[in-house]
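Read through the structures below before going on.
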Structure I
Amino acid sequence: MLWIKSFHIVFVASWFAGLAYLPRIYMNLAQETEPAAIKRLLLMARKLFRFMTIIAVPALGCGLWLWLVVGIGLEGPGNGWMHAKLSIVALLIAYHITCGKLLTAFEQGRNKRNPCWYRGLSELPVLGLLAAVLLVIFKPF
C-alpha cells in the first residue's frame, strides 16, 4: 500500500505541474505575434499536454486502487471528505479536458481569450490541489 501511495503522490504532483504550467504557455501564445515563436510554443504545449495526459492515467489509477482495493475513504462514517475529494478530482479532469480543447483552438488559430485570462486559469489547479490535500490530511467530515 505504501508503494501505491508513493506512486500516487509522485504522479499527482507531476500531473499538477502540467495543469498549472500549460495555461502559462497559452498566456504566451495569446500575446505572441511572431510565427516562429508561435510554432515553438505550440510544440511545447502539445508535448506538455501529451505528458500530462500520460501521467494522469497512473495518478488516477493509483488513486482508484487506494480507494477501491485498499479501502481508503470507504471506512465507516465520516468519509464525506472522500466524496468532496472525488468531486475535486472530477473538476480537475474536466479542467484537463478543457486545456486540451484550448490547445486545439490555438492550433486552429481560434483563440478568443487574452493573456490575463490564462494567467487566472493557471491558478485553478493550485486551489484544487490545496483543497484535496487539506481534505486528505484533516478529513473534516
Structure II
Amino acid sequence: MTPVMIRPARALDAGKLADILAAANSTLEWLPDLYTSAEEIKLIGIMIEANWVRMAIVDDEIAGFIARKGTEIHALALRPNLQGTGVARTLMLDAQRNAKKLGLWSYQANDRATRFYGKAGFIEVARTDGADNDAHLPDIRFEWYREEV
C-alpha cells in the first residue's frame, strides 16, 4: 500500500470527512442513523475548528480521520474499503505519539473496533447499558496508558 500521510483537517474537508463517517457507519447494520448529513458536517466542522481532527491521506485522497480533544478520542473513521490496511493504526499511532494516556468509548456491538483497540494497547475499563450515549446502545470504555520505560 502507498504510504499514509497524516495532516490536520481544514474547514473545507468537513464534507468529505462527513461522507467517510457516513460510509463507515453504514456498514454497521445495528447502528441507527442519528444525524442528518448536514448535522454531521456541522459537528465535524466544529471539531476541525477546535483543531481536534487529523486526517490520513493515501494516494492524494482522504482515507480517514481521528478526532481527539486532549486525552479523549471522539471519533475514528475510515473509508470502508481501507479497513484492515493499517490506516487506522497509523492514525492511532499519531494520536498516541505525544500522549501519556488516551480514552474513548465504543459500542459493545462493534467487535472489529474492540479487536482494533485491544491491538492498539487499550484496555477495557467499564461497560454501560448505553443510557448516556446518543444511540442508547451498550458501550465500552477503553483507556490506553504509555508504558514507562
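Values quoted throughout were computed directly from the atomic coordinates according to the rules given, and no laboratory measurement underlies them. Remember, it's a predicted structure, so these values are computed and weren't measured experimentally. Cβ atoms are built from the backbone, for glycine too; each structure is taken alone.
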Read-out distance in nm of label points 7 Å out along Cα→Cβ at positions 60 and 84, computed value 2.9, structure in I, II | II
Given that relative contact order in percent (Cα under 8 Å, 6 or more apart), derived from a single structure, equals 21, which label among I, II identifies that structure?
-> II
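Any idea which of I, II comes out highest on distance in nm of label points 7 Å out along Cα→Cβ at positions 4 and 116? Present the calculation step by step, with values, prior to reporting the outcome.
Details: I: 4.7; II: 0.9.
Result for distance in nm of label points 7 Å out along Cα→Cβ at positions 4 and 116 over I, II: largest is I.
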State the single structure among I, II that was used to calculate helix-only ellipticity at 222 nm (-39500 (n - 2.57) for each DSSP H run of 4 or more, over all residues; to 500), giving -27000.
-> I
Work out which structure the value 34, 16, 7 belongs to, where Cα extents along the principal axes in Å, for residues 12-51 alone was derived from one of I, II.
-> I
Can you tell which of I, II yields 1.9 when distance in nm of label points 7 Å out along Cα→Cβ at positions 108 and 124 is derived from it?
-> I
Value 41, 37, 29 of Cα extents along the principal axes in Å was derived from the coordinates of, among I, II, structure II
